[in-house]
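Take a look at the structures listed below.
Any read-out appearing in this document is the output of simple, stated calculations on the displayed coordinates, not a laboratory observation. In this text the structure is predicted, and so the values were computed from the model without any measurement. Cβ atoms are built from the backbone, for glycine too; each structure is taken alone.
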Structure 1
Amino acid sequence: MPALDQMELTELYSLKVIKNEKDYKMALKSMESVFDEDTGPLAEYAETLAILIEHYEEERFPVKRAQDVEVLKFLMEQNGLKQKDLVGILGGKSTVSEIFNRKRPLNLQHIRILADKFHVKPATFL
């Protein structure tokens, strides 16, 4: 990307808390201009602006984290497995049923087994 000229520098979003949609759009536009900067003051500006944008997005567009059973169901679907396929892996039929009906939480042993089976980090289920 070509270097920013002096006129473009004055059009960059000033480093302040992003409070509304207009500020957010201006910040994103400025980020596009400095995204590739990796040294000097514009690199520091880009890093600070990224933090401000991230803060605004976390407040404005919160991401609901999937719960352990939802993650498990997704992984099972992706691997063509049914609930009955976990009988003997997580415990008996009643244990598996209780986990899927949220009457019993996944314990540490379950999490380790599932992480190994689906090749994911144990934190996936936390």
Structure 2
Amino acid sequence: MQKLTNKEEEIMQILWKLKKAFVKEVMAEITEDQPHYNTLSTIVRNLEEKGYVAHNAYGNTHQYYPIVPIEDYRKRFMSTAIDTYFNSSYKNMVSFFAKEEKISAAELREILAMIEAPKQEN
């Protein structure tokens, strides 16, 4: 799976949300820094070349749809981020969010319960 640029990720988020869309429909979802139609069309075609989207042709227009599930991309992205920014340590990642006050003690207890739940079922 090739790395995506920030703009490509933004377009993929839109395609995952819409499930399938023409370029003009993707354009309508972009609220900030809207690219020119031709630029957006090029970005979508690049996503297709990278294997993230495919299309159905309707005459001269194409309706694009994601072929990489968001879950697969999320796993790859998170693994890369944890390896790169947290020395491959989930503990370091969680402690970072705790120190930044992005996660509460109650949320950490919920996560701990989720981790321990499968152990209790055995």
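Brief remarks follow.
- P(r) over Cα pairs in 10 Å bins from 0, in percent, for residues 8-55 alone derived as 29, 60, 10 - corresponding label from 1, 2: 1
- Mean count of other Cβ atoms within 10 Å over residues 24-31 - structure with the largest value, from 1, 2: 1
- Which of 1, 2 leads on distance in nm of label points 7 Å out along Cα→Cβ at positions 16 and 64, largest value: 1
- Read-out helix-only ellipticity at 222 nm (-39500 (n - 2.57) for each DSSP H run of 4 or more, over all residues; to 500), computed value -19500, structure in 1, 2: 2
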